[in-house]
1. Given a computed value of 23.9 for mean count of other Cβ atoms within 10 Å over residues 132-139, which structure among I, II does it belong to?
2. From I, II, which structure was helix-only ellipticity at 222 nm (-39500 (n - 2.57) for each DSSP H run of 4 or more, over all residues; to 500) = -18000 calculated on?
3. When mean count of other Cβ atoms within 10 Å over residues 116-123 is compared over structures I, II, which one is greatest?
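Read-outs throughout are calculated quantities, based only on the coordinates presented, and are distinct from any laboratory measurement. Because the structure is predicted, anything quoted here is derived from the model rather than measured. Cβ atoms are built from the backbone, for glycine too; each structure is taken alone.
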Structure I
Amino acid sequence: MNRRNFLLSSLGPLLGAYRAAAQSAPAMRIRQVDTVYWKSRQAASWQPHWTWVRLHAGNGLVGIGETYPRNPVEAAAIHAGVAPVLLKRDPRDIDRIWLDLYRAFDYQVSGGAEMRALSAVDLALWDLLGKSLGAPVYRLLGGRSNPRVRLYNTCFPYKYDFNREPERIMQELIETRGIRAIKIWPFDGAATRNRGQYITQQDIDQALVPVRKLRDAFGSQIDILMEFHSHWDLASAIRIAKSLEPYQPMWLEDMLLPGNFHQYRQLAEATPLPLTISERMAGRMQFAQLLEARAAKYVMFDVCWCGGISEGRKISTMAEAYQLPIAPHTAGGPLLFYATTHLTTASTNVAIQESCQVFYERDWKEFLVDPVAPQDGFISAPETPGFGMEVKPEIWQHPAAVTQSTKA
């Protein structure tokens with residue numbers, strides 16, 4: 001048996017644990033599938049860009065899932081391709097449902113809206129299972145490995161521009177939240193100007209300004225994480241990496257397009273800086289190829305895109321077999337952050353997790369009941385059943401919400 005097959009087959013005990021938890025839950029049937037989304041970020045004051053899925057069981061419980069960012073497309077995929085498979089099914093059979101949907105989507109070239117729809121449904125199934133058992137989801141995933149999970153901040157537009165005042169962002173986060181890790185993407189401007197085809201020394205010098213400001217202000221007391229949004233070719237990526245080596249960032253994230261595993265290996269061999277790959281990938285098969293390339297030092301995935309909690313857990317286990325840490329992506333909707341926190345709470349190979357100051361300080365308060373927020377640089381999973389995310393009741397009747405239901 002080769003290493004890849006061994007890794008995939010080693011997930012058997014994990015699946016057994018899932019099934020044992022599911023079988024102890026009360027019998028249920030899915031009676032209704034809802035999708036709720038907003039047509040644009042301007043449709044509500046909190047800038048929604050996600051689709052929520054609600055699975056109604058016959059016993060009155062409702063599980064919530066989420067994906068993003070192509071809301072009408074994802075909602076259509078759920079009602080056309082997912083709901084017919086789900087209705088009247090027992091929602092405890094999470095792995096069987098996942099595989100049935102994945103095999104159906106594979107005939108349509110698995111990925112894109114179908115995989116995002118599957119991710120949302122998987123999250124809703126886990127939320128429903130936790131609620132039916134009266135347990136937080138992390139307990140069903142193996143228990144509390146990490147009472148608290150370390151966070152970094154992704155600098156979405158909020159109070160200050162990270163290109164001009166990154167030190168003000170970092171200082172505020174240290175003082176108010178205890179967060180000492182910050183992710184910025186100052187090379188994106190050059191990528192836009194040059195269409196990702198080349199980079200000049202002037203471009204590099206300009207992009208290094210916020211990096212230098214952070215190091216000058218905080219020295220080694222903080223971690224700097226560099227995001228590249230897959231904009232660059234191999235030659236440019238190597239040149240950029242070399243320019244960053246004196247500043248010792250924690251990682252270089254998604255410098256190349258995902259799937260170029262041999263090129264990523266060349267990049268890894270050209271710099272001692274760790275590479276992080278990739279929130280854009282979906283399914284354990286792609287991640288198996290990534291791990292075999294021996295390029296990533298941190299494994300990143302997004303549970304709203306990769307296949308849900310079920311697939312995120314399996315990817316984490318595969319990474320652990322290579323003695324690699326995970327660092328999940330959460331720059332999406334609120335349930336993404338909640339669900340990821342349950343997964344990282346249960347996982348034993350977590351380096352750090354993403355957070356966005358603008359979300360927990362401004363947006364989430366408008367539509368969630370008592371939303372989670374960092375303390376002392378860490379986050380803890382809610383102890384309430386399911387994922388513990390409670391949407392204010394009036395939000396489901398929001399005048400701009402687009403709601404569609406499919407019933408058994």
Structure II
Amino acid sequence: MPEAEATTSFKAGLDGIIAGESAICLIDGENRRLSYRGYNVADLAEKSSFEETSYLLLKGKLPSSAELEQFKAELLKARYIPSQILAMIALVPPHTHPMDMLRTLISALSQHDPDVADNSETANFRKATLLLAQAPVIVAAYHRLRNGLQPIPPLKKLNLASNFLYMLSGEEPDEYSQKVFDTCMILHADHCFNASTFTARVTAATLSDMHSAITAAIGALKGPLHGGANQEVIDVLTQIGTAVNAVPFIDKMFAEGKKVPGFGHRVYRNCEDPRATILRMASKQLGEKENDTKWYEISQEVEKYVISKAQEKGKPIYPNVDFYSASTYQVLKIDHELFTPIFAMSRLAGWCAHVMEQHANNRLIRPQAHYIGERDLNYIGLSKR
């Protein structure tokens with residue numbers, strides 16, 4: 001092996017490789033700790049709002065009352081999307097997955113931004129505010145249009161979480177449902193150098209613009225090994241149907257060599273994802289409030305059985321953020337194909353914060369590959385092949 005290769009460490013999937021520095025999110029997989037800008041995510045989920053958490057991620061500090069009110073006012077003004085974008089949404093074929101639609105429309109929004117090429121902190125913060133406000137409107141509008149309904153404009157008096165639920169159904173959510181959904185958005189807001197965030201940073205590192213980086217991130221999030229897993233979870237729960245069917249159904253999946261979605265994590269290897277702990281309780285309490293505990297009960301049976309089978313093999317495995325978010329969204333009566341777009345709407349806060357951090361102290365991200373192909377082959381002319 002050449003000396004250059006011998007001194008270069010290699011791990012498939014960059015597993016455990018430190019790829020950069022960040023002050024945005026800390027993940028301590030050994031101690032089940034997740035924090036945004038130094039604040040424990042459990043505290044933020046309980047005491048904060050998605051707007052306040054987004055400000056924290058983007059600005060690096062908790063806002064004062066005046067700063068938070070100003071940010072909310074800016075988000076409110078930003079919710080109204082250009083008429084040309086609404087027209088584009090109406091032209092998207094109804095069979096198109098909402099993630100494909102969102103990827104296209106976020107890219108299209110860049111054409112309506114006069115500062116699209118401006119990567120300054122001020123311009124990027126303004127663009128982040130626009131994206132945070134406009135993505136839920138776009139997702140809700142497309143959902144209604146593809147179902148033969150007219151889009152519902154947002155209400156001034158509602159926050160981002162409440163407005164999204166309102167724009168889907170036309171009914172204002174009750175206070176508890178709004179709080180649960182807001183908590184879900186906080187828990188999905190960032191998770192360090194996950195696949196989609198790293199994709200956004202790689203794009204930003206070329207000094208490309210915010211919209212390009214977010215469009216790339218959405219493409220990465222769409223995959224079933226990343227954000228798409230939450231839709232796979234509810235598909236499994238729906239096929240199981242009742243709690244008593246959980247064990248035989250999961251046994252059949254194991255026999256067919258299939259993985260149960262919503263379990264395992266590259267960082268939380270030997271412990272439960274701390275976000276799953278919060279979402280489990282949210283799923284339980286929301287189900288009890290809505291007199292619809294079926295999905296939580298199925299989830300519980302699946303969780304117990306998957307964990308017990310893993311323990312038999314000496315390979316611990318636990319639920320991740322996707323598992324109990326599925327049953328929670330189900331009780332909130334959210335369409336299954338919107339589960340991953342909701343992930344994107346939430347993760348926009350973290351993506352934009354990482355793009356801003358990358359632009360502020362940039363270096364082109366350019367790893368090397370460990371070459372495993374043929375060497376020193378003699379060229380054979382075309383006539384002799």
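1. Details: I: 20.8; II: 23.9.
Label of the source structure: II.
2. On the way: I: -12000; II: -18000.
The read-out was computed on structure II.
3. On the way: I: 29.6; II: 14.5.
If we compare mean count of other Cβ atoms within 10 Å over residues 116-123 over I, II, the biggest value is for I.
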